[in-house]
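For reference, the structures are reproduced in the following blocks.
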Structure 1
Amino acid sequence: MHTRRFDLIAFDWDGTLFDSTAIITRCIQAAVVDVGGQKPSDEAASYVIGLGLMQALAHAAPDVSPDRYPQLGERYRHHYLAHHNDLSLFEGVLPLLSALRARNHTLAVATGKSRRGLDDTLQSVALQGMFDGSRTADETAGKPDPRMLHELMREFGVEPARTLMVGDTTHDLLMARNAGCPCVGVSYGAHDRSAFEAYAPLYVAHSVGELHAWLQDHA
């Protein structure tokens, strides 16, 4: 019989469960241009995915003055909402989550999205009840600060060694390390797998199917 290694599994959202990396990258680029900044490269715009919104936009637009950040955030939200209905879960995510729930893992989301943004998305993709808990950057602290994971572990009474963080960016993996938790990376999101090595993930999955198989055998 398979022995469960992790009681709590926390997932990043964008680029890990939700197929949104390309659209978020384009929305960041459009927002920066809208406020008069130089369009960031695809690499620069995708690098900041997973951070809190204003932290991400400030990093992607170093030539935009801080007094323009509120307008920058507004323009990003404008472009993102225009594409909101174009986004969807990666194929295979629902069976993956269902299988983990059937094995009585506690499932959570730890995301750089806002609380409103996450709640709207969870409702739009009919995932109500799939997750036991969640934390967002605007109600805790942006990645790689470990506060999201600390709060989730405290909420469910789970030790770091029994908590697994799954994410597509170095921000996710560094947050896990800062929280003392093991991590798994996925290479189909925002960051290239070559950047993950410094954070010693237990595994790097190249597809949701690979992630499902690894979690089935090792989680």
Structure 2
Amino acid sequence: MELAAFFPMLGELPEAERAKLADAAVYRRVPAGTVLHDGASGCTGLLLVASGQLRAYIFSPEGREITLYRLFERDVCLLSASCMIQSLQFDITVEAEKASEVWVIPAKVYQKAAESCAALANYTNQIMASRFSEVMWRVEQLLWKSMDKRLAGFLLEEAALEGGGTLHITHEKIANHLGTAREVVTRVLRDMQNEGLIRLSRGTVELTDEKRLRKLSAQ
């Protein structure tokens, strides 16, 4: 996948900057579980998803993970280029949830290109605004929604991503997404099973009543 697939206005860049951007871009093919950016270790650069699925998350003071957003084909991650955003006050980690193909563009090279092209700079701002909107939505969920409602929404989201109602996922992984303890997830899942919303087996959650799950999530 060419860089123009991620930046429709690439042709508006000066030829020299366009060449620098293309030369600096590094292609990577990574297996699931690969950490592509560790916020505590510096500025990785922009991550462009050619295929696969990435997860961006942070750690709570207690060391628990919470998912901020996911990235899919043709998505761009700017928060992995934290040195471009001087006011960023938290460390974000990005890992491959599935086997993925990504382009990595050094932050300084991209920043230089954006400075020479107003259209690219505006597009960058749009991406940033969209990502922060997702982050704020997650924060609102965390602050104002009870765990059973958040968990119902998460299961429906996973089912949509996987294309089916049988999820091969552990309680620990669900807890990492939602920023809570595994024991809490296990308790709520068992309550849902008792109510006939899901069916549990080892490493699997089967959604048996998606209509009621949607109603619960929307409350």
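Laboratory data are not the source of any read-out in this text; all were calculated from the coordinates shown. Predicted, not measured: the structure shown is a model, and the values here were computed from it. Cβ atoms are built from the backbone, for glycine too; each structure is taken alone.
When mean count of other Cβ atoms within 10 Å over residues 169-176 is calculated for each of the structures 1, 2, which structure yields the highest value?
Values: 1: 26.9; 2: 17.2.
Answer by largest value of mean count of other Cβ atoms within 10 Å over residues 169-176: 1.
Using distance in nm of label points 7 Å out along Cα→Cβ at positions 17 and 153 as the calculated read-out, with 3.8 as its value, let me know the right label among 1, 2.
Values: 1: 2.0; 2: 3.8.
Value 3.8 for distance in nm of label points 7 Å out along Cα→Cβ at positions 17 and 153 corresponds to 2 out of 1, 2.
Using the calculated result 22.6 for mean count of other Cβ atoms within 10 Å over residues 25-32, pick out the matching structure from 1, 2.
Details: 1: 22.6; 2: 13.4.
Comparing all candidates, it corresponds to 1.
Given 25 as the derived value for relative contact order in percent (Cα under 8 Å, 6 or more apart), which of the supplied structures 1, 2 does it correspond to?
1
Which structure, out of 1, 2, was P(r) over Cα pairs in 10 Å bins from 0, in percent calculated from, if the result is 8, 36, 37, 15, 3, 0?
1
For the read-out FRET efficiency 1/(1 + (r/R0)^6) of positions 81 and 105 (r between Cβ atoms, R0 = 35 Å, to 0.05), a value of 1.00 was computed from one structure; give its label from 1, 2. Please report the intermediate quantities before stating the final value.
Values: 1: 0.60; 2: 1.00.
Going label by label, the one that fits is 2.
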